[in-house]
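J.: Please go over the structures that come below.
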Structure 1
Amino acid sequence: MSSLLAQDKKKCFEKGTMVIEPGIGLGLYKITFTDKSFTPPVSGSDTAGAVLYPIGFEYGVLDWLGCGGKFSYSNYIEGDSASAEKGTGIDLGIFVRAHALRTKRMDMFAGLDFGYSHFAYDANDGSGGIARGGGTFFSFNLNSRFYFGKKWGMRLFYNFDFYNYPNIIIEDAFGNSADFSLKSKSFFLLGAGLMFKFK
């Protein structure tokens, strides 16, 4: 009887829990850029959208606290469907998460992410224009996991992301180059994915 009661009280996230979580999301960003090739530098702003493909691994340090790492690939959405231009981003980061509500089938938590991000852009036209640069990202996110059984489930997440690329080099096929800085923050980023619990 005592063993059955212990099973009933068992939470879906506890100390020692290990979870892997692939997902997909859609993000909309407000971008501020500065062309540092001019004196004084010239700044402007724009918006951008991206489809994100994150995958993360979390380990339960305490019953209510988890930490881990993540990888995310972003494919930026171009406004003109006839355009061949392509923008991508790759993020590598670490995170910490506070699990506020834990039941047998549901886990709700908030997280903080930090890491390195690399941005790449290719015009894919006659200009041969490309842009490359690295920087950092910071994210605050709200998450919910819903378990179908003991191992499998799904995750919903909403992110507030901030990116800073201090030095982006833009070059073209004619030998021209320019030095830019770029900052972006998400005003909408919603996603979902599957999850699998090892322990």
Structure 2
Amino acid sequence: MTLATATPVKLVGKALYLELTADSTKPEEEVKSLIGWNASGTKQILIFPQYQDDMGKTFPAVLLSRIISANTPRSQWDRSRLHSNPKPIDLTPTEDESGYRADYKDIETYTKDEWSELPEVAKEASRKLALDLYLRNEMLGTRYETVAEGERVAVVGQGWVVRDSKPIAVEITNADMSELHDDYKTPQAVIRRINKVRETISTFPAKLV
């Protein structure tokens, strides 16, 4: 994708990259019961922020994710747009066996009319909460336990952790965002920047699979 010469390439912000691995602090069987065969793979999450182009058009945040493994080394990126506008919610863990909320998916969202009346600070808080909930979804898993009389219950728990607790932030340009939104592609220049940063972190593996 090539921008017209009248549109110079410029920096417009940063994207956040998270590289997740199975939680090694938990028993292997427990982690496998939470995330299944994915426990042997690597989950990648790439978050592009909300963006306004030079024409004043605003695009929602875009979140790309995929799991790659020895069996799926070229897995395609799944794309999500951060459209939801959740109302404030208490994210304190409930007192269940897992220690995690299982009900944060079913939260109330602002209507279009309510959203239009919100001050910008409340809108920003809602966007941050939406991202928080998305990441929780990506890091948690569900396993099933058999209780009395053969009844099975769902237990939510964390199956993924950020590799070495080191997220990576990389610069993005208007060209990257045009490729993302107009061409509906994963900006390869951003992937190259991420790989260059990965190479500087000694504890990160040179190859993911």
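J.: One of 1, 2 was used to calculate helix-only ellipticity at 222 nm (-39500 (n - 2.57) for each DSSP H run of 4 or more, over all residues; to 500), giving -8000; which?
T.: Of the structures listed, the value fits 2.
J.: Let me ask something additional. Identify which of structures 1, 2 gives the largest calculated value of mean count of other Cβ atoms within 10 Å over residues 44-51.
T.: Largest value of mean count of other Cβ atoms within 10 Å over residues 44-51: 2.
J.: One of 1, 2 was used to compute Kirkwood radius over Cα pairs in Å, for residues 20-123 alone, and the answer was 17.3. Which one was it?
T.: Matching structure: 2.
J.: For FRET efficiency 1/(1 + (r/R0)^6) of positions 28 and 84 (r between Cβ atoms, R0 = 35 Å, to 0.05), which of 1, 2 scores largest?
T.: Evaluating FRET efficiency 1/(1 + (r/R0)^6) of positions 28 and 84 (r between Cβ atoms, R0 = 35 Å, to 0.05) on every structure, the highest lands on 1.
J.: Taking relative contact order in percent (Cα under 8 Å, 6 or more apart) from the coordinates of each of 1, 2, which one would give 23?
T.: 1
J.: Oh, and also: From which structure (1, 2) was distance in nm of label points 7 Å out along Cα→Cβ at positions 52 and 156 calculated, if the value obtained is 1.7?
T.: This figure was derived from 1.
J.: Still on this structure, please answer the following. Have a look at 1, 2 and say which one yields 2.1 for distance in nm of label points 7 Å out along Cα→Cβ at positions 92 and 164, as calculated.
T.: Answer by label: 1.
Bear in mind these aren't lab numbers, they're just calculated from the coordinates by the rules spelled out. All of these numbers come straight from a predicted model, not from anything done at the bench. Cβ atoms are built from the backbone, for glycine too; each structure is taken alone.
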